[in-house]
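Any read-out appearing in this document is the output of simple, stated calculations on the displayed coordinates, not a laboratory observation. What you see is a predicted model, and the numbers here were worked out from it, not measured in a lab. Cβ atoms are built from the backbone, for glycine too; each structure is taken alone.
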Structure I
Amino acid sequence: MSLSYEERKKKILDQLIRDEKVRVHGMAEELGVSAETIRRDLDRLDKEGKLKKVYGGAVRHDLREHAFEYKSLLNVEEKQEIGRVAASLIEDGDRIFIGSGTTPLGIIGYLKDKRDVTIITHSTPVMRLAMEQFQGRIISIGGELNVTQQSARGPLAEWALQQLKANKAFIAPGGVSMTDGITDYDLNEANISRKMMERADDVIVLADHTKLGKTTFAHICALKEVNVLVTDSGCPEEWGRSLAGSATTLMIAEESQVLE
């Protein structure tokens with residue numbers, strides 16, 4: 001006997017609590033219903049404010065960001081591999097913007113063999129790690145300090161970025177969505193990321209697989225405005241298919257595989 005909507009709703013929300021996301025086809029198979037039924041359920045739950053429907057499924061309707069210390073404990077190996085692949089995109093002589101968050105920290109340890117590289121960052125942890133491990137030039141962007149996320153923000157930070165120009169911007173957003181684009185939890189942080197992207201020749205987004213299909217509060221840009229998306233091997237196969245032939249190159253860390 002098929003499950004009622006209320007029964008399916010409970011199963012869907014239980015999985016969201018457990019895994020923070022639901023995939024249409026996986027849930028359809030688990031509940032023995034069609035994918036179209038699950039899509040209708042997700043539409044209804046989205047309208048009820050229970051979740052956020054995204055490409056291929058849904059994510060928790062939670063727009064709050066965890067503190068930096070907590071995030072630094074999540075997906076550590078994946079972030080390190082993403083950092084390694086991201087660093088491979090940096091060339092001798094580059095000036096690079098490095099955004100805030102825990103994922104960009106993985107870049108620093110792989111810059112030892114790069115020559116004449118300049119790091120420009122508003123992230124306190126990135127600056128501290130660069131001071132310990134990086135031999136090149138470091139420019140710290142000041143402003144109002146976001147203590148929880150350990151980064152500078154606000155008009156002073158945005159003004160300082162406007163005065164500079166970089167070859168590449170490495171951004172680690174809160175979410176990456178096929179439909180909603182690149183987003184972040186905080187409006188000020190989104191503004192900083194957008195300014196970095198405006199002042200860079202190339203935009204590289206760093207996002208482990210848990211960020212894919214996720215939409216957070218503040219819009220940064222459309223996915224098509226990103227030159228390279230670096231993620232890990234947990235990336236769903238549909239992302240490779242969807243980005244094939246697009247303006248955005250998908251790079252899978254761990255395998256260092258490039259899909260164009």
Structure II
Amino acid sequence: MARRRDIVAGLASLPLLSLAGGFMGTSLAQENTLDGDRLATPDGDIVIHPVNHASLLLGYGDQVIYVDPVGGAERYAGLPAPTAILITHGHGDHFDVPTLEAIAGDVPIITNADVFAKLPESLKAQASALANGEDGALNGVAVSAVPAHNTTADRMNYHPVGVGNGYLITLGDKVIYVAGDTEPTPEMLALSGIAVAFLPMNLPYTMTPEQALEAINTFKPAVVYPYHYGESDLSVLEGAVNADTELRLRNWYPDGA
């Protein structure tokens with residue numbers, strides 16, 4: 001049976017974000033806003049804010065969840081501080097200790113065992129490692145770890161089985177799937193009820209757009225964002241995604257791929 005881990009850390013020191021009514025707390029918090037695409041729930045909107053490559057922010061109520069933050073503190077200047085952080089795996093485009101030391105404060109972190117072992121002692125106290133299939137929580141937000149790995153024989157060295165995580169994040173009545181670095185796995189293809197999916201597609205490290213298209217049309221998320229796509233040809237997806245899925249193409253490389 002999957003184990004459940006719930007980490008709540010140090011929120012009293014953080015500015016709070018109300019997506020409906022603006023920020024509460026310090027004047028600095030009032031200057032920082034989270035913009036992006038919105039997804040309605042009965043308890044307020046989820047705000048989806050792409051940052052760069054595989055880094056993104058999810059805002060919901062007073063929560064601002066950073067996923068795979070890298071690139072230094074300057075990349076996050078002007079954005080609300082994190083209330084929690086998710087890290088999928090230990091590659092440098094997903095995990096960067098200096099960035100974490102600069103932005104994490106004392107907020108809870110969920111990652112995998114490999115990254116947890118590489119964290120400095122100053123961050124381990126607020127971090128927890130989930131294995132594939134385990135459940136946890138960040139400030140009451142349910143998080144489940146989904147296997148993320150290659151499936152093609154000559155790519156297995158990039159992301160072997162049992163190391164990386166994708167995450168299912170439950171915000172209100174919506175489940176968000178951040179796939180991490182992976183090809184389509186049996187667990188991915190068996191998903192259902194996904195409101196938003198972030199799928200990587202660049203070779204040789206993850207999946208091709210053709211593989212992504214097959215996965216999208218199998219588990220049918222309501223909304224899908226290609227991310228971590230490098231120079232992949234995303235036109236393969238246009239007009240080919242099933243009618244029940246909204247394809248959202250966004251620029252994840254504002255400074256170039």
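Structures I, II were shown, and helix-only ellipticity at 222 nm (-39500 (n - 2.57) for each DSSP H run of 4 or more, over all residues; to 500) at -3500 was computed from II. Out of I, II, which structure matches -0.51, -1.40 when log10 I(q)/I(0) by the Debye sum over Cα atoms at q = 0.10, 0.18 Å⁻¹ is calculated? Considering all the candidates, the number was obtained from I. Taking distance in nm of label points 7 Å out along Cα→Cβ at positions 233 and 249 as the measure, the highest value among I, II is held by I. Among candidates I, II, the computation of distance in nm of label points 7 Å out along Cα→Cβ at positions 169 and 241 that gave 1.8 used structure II.
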